[in-house]
1. Name the one structure among 1, 2 that distance in nm of label points 7 Å out along Cα→Cβ at positions 40 and 200 of 5.9 was derived from.
2. Thinking of 1, 2, which structure, once mean count of other Cβ atoms within 10 Å over residues 296-303 is computed, gives back 19.4?
3. From 1, 2, which structure was relative contact order in percent (Cα under 8 Å, 6 or more apart) = 14 calculated on?
4. For distance in nm of label points 7 Å out along Cα→Cβ at positions 64 and 328, which of the structures 1, 2 scores highest?
5. Distance in nm of label points 7 Å out along Cα→Cβ at positions 160 and 232 was computed and gave 4.7; which structure, 1, 2, did it come from?
Structure 1
């Protein structure tokens with residue numbers, strides 16, 4: 001089977017999970033990734049990529065930009081890009097086309113008429129299945145494509161699928177494809193209780209952007225660390241990741257007078273993240289709906305932590321609760337509720353929250369492992385190709 005993936009930028013830090021998915025497919029089938037890039041032929045993580053420059057001519061696309069600003073039409077027009085794209089598709093002869101993100105899919109479909117009706121899968125993940133729903137023109141375009149028999153949407157959580165249906169974006173089938181984690185790489189290594197050492201280490205992994213909720217972690221940790229100090233337990237908060245809010249968060253640390261208890265490690269490699277998880281007592285992941293309505297899909301950091309056997313404190317956000325299992329070590333609180341956030345942190349550190357690390361690990365392996373992910377994705381492909 002030949003599988004053509006389309007994503008605007010394959011190099012971005014934020015699409016690590018997409019590169020992982022493509023790697024998995026490439027282990028079973030021939031893969032080509034087409035990107036909007038000024039390069040030509042290149043390789044990323046062992047799979048072939050083809051860059052096609054998308055020169056956004058000001059005069060050619062000025063009407064489209066204005067229509068998009070006025071929420072009248074959501075699309076693009078680039079004949080040179082379209083011609084090259086059609087040539088690449090014709091040469092590769094894909095059995096399946098897989099577009100990452102709704103916006104990327106519209107760019108692809110605007111320039112590829114698909115006369116052969118090759119099955120096209122559109123995988124919705126976060127911003128494209130939340131914030132952009134506020135644009136009527138975007139939803140109109142999606143509905144027009146959803147009416148095609150060869151368009152097959154995929155959602156990363158049941159919550160996301162339900163949001164689409166609520167917006168009257170009705171897919172041909174109910175396809176839920178959870179994100180996955182490498183459960184072999186993030187092997188089971190639960191930590192001994194830290195109260196014996198008198199230190200409890202909280203860890204948060206992720207880019208420092210609004211949706212990750214770092215500021216709420218600082219505010220809650222301020223309260224929690226004071227309460228734990230009264231119980232004779234020291235605590236610290238470690239941030240792994242960087243981003244545009246980093247300096248503001250460092251300033252907030254000083255204002256809260258906790259800068260001596262908070263560490264900023266910057267961006268970390270997967271190996272370094274695994275090491276940090278195995279040295280942590282609890283992962284924090286307070287995903288927060290942004291001011292413009294963006295939500296997260298299925299956070300990988302939560303799956304990685306549960307796979308290792310480390311409990312997680314997270315928000316009741318999007319599809320996160322779909323990661324829960326009885327006794328699994330995932331504890332939720334309402335978004336932006338700093339007091340409840342702090343109390344869960346305290347209860348976890350004092351050993352008041354019962355959980356079984358092995359149950360959490362088993363749940364991730366069963367439903368969110370890389371093996372389960374690729375098996376389900378290939379089944380989706382096979383169904384539309386008439387394969388058993």
Structure 2
């Protein structure tokens with residue numbers, strides 16, 4: 001395939017991610033939502049293609065094939081400037097690799113934006129030699145590999161020595177709504193937001209709560225998320241925590257802001273992470289953090305400054321740090337202030353997205369001159385959790 005002409009503003013940047021109508025939630029959709037709110041989709045001719053949607057295998061295949069067909073059409077007609085592939089690990093990476101290889105063949109620049117918290121485990125323990133070589137080949141050949149943390153940058157350079165690696169943090173909005181500002185803070189309130197399952201450490205947190213309640217009997221843990229909700233509710237009952245733990249279900253938008261405003265401590269005792277949006281949002285809301293020393297978390301939280309970091313699975317240490325913060329209002333206020341200042345300095349959406357826009361320009365992409373190009377129109381997608389992004393569709 002001959003390379004498409006790189007000229008008019010009608011050429012688009014294709015961004016790959018989860019389908020906007022998918023009920024499945026995750027970090028990539030939250031990041032894309034921040035991009036939209038910060039104006040990235042109005043400043044650049046972005047065509048967002050959802051490559052997966054939760055549901056049956058047939059439904060997933062249909063969504064991916066439809067996206068691949070439109071992507072191929074854009075390439076053949078010379079209408080794509082750049083591919084920005086937001087990808088995780090496992091099936092997400094294999095799907096996105098189809099688009100990436102086609103972009104390579106068309107000689108279009110490619111950004112591989114790694115979000116998968118278990119990418120190292122996926123590459124090292126779940127892929128055979130051929131698959132590892134394929135992954136390394138893609139990372140070595142792509143125009144830029146965007147990672148979320150210095151730890152990830154080191155890993156990518158280890159498995160793909162020729163990769164052009166750039167660290168760009170996840171962006172967050174820093175403004176609280178007027179409603180959230182009026183929420184009364186609970187001095188004994190602890191908040192967890194994330195998928196219910198082993199990876200996010202929710203079961204460790206529940207076990208730790210049996211210790212916390214001995215020192216802080218009026219503690220209140222509120223848990224927002226999806227995943228194994230029934231299993232978490234059963235475990236709460238087994239541990240006798242019904243009076244101090246509340247399961248909220250999936251929390252997004254205005255309600256998430258209210259929960260962040262109500263809490264005094266944010267806890268995420270994960271076993272694997274990239275750079276969790278929940279922690280960044282909690283820091284922006286001025287909450288001290290109790291989390292773990294994995295992934296990009298140490299890039300956001302310095303031990304003893306914005307919060308406490310423990311080894312994954314150390315339930316006793318987890319309980320001790322929560323108790324210390326709940327019992328020491330001065331320490332809590334000090335860490336809360338530091339967390340907010342760090343969020344403003346490192347993760348403000350305008351600042352982070354400007355780095356992404358600089359990368360677009362470096363790779364030759366052209367922004368919109370006067371709004372979206374003639375090829376595209378924008379309309380709001382239906383809202384599912386924090387998936388509300390502008391859906392971009394061909395006229």
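The numbers here are math on the coordinates, done by the rules we state, and not lab data. What you see is a predicted model, and the numbers here were worked out from it, not measured in a lab. Cβ atoms are built from the backbone, for glycine too; each structure is taken alone.
1. On the way: 1: 5.9; 2: 2.2.
Traced to structure 1.
2. On the way: 1: 24.5; 2: 19.4.
Value 19.4 for mean count of other Cβ atoms within 10 Å over residues 296-303 corresponds to 2 out of 1, 2.
3. Values: 1: 14; 2: 20.
Corresponding structure: 1.
4. By distance in nm of label points 7 Å out along Cα→Cβ at positions 64 and 328, the leading structure of 1, 2 is 2.
5. Details: 1: 4.7; 2: 3.3.
Working through the options, I get structure 1.
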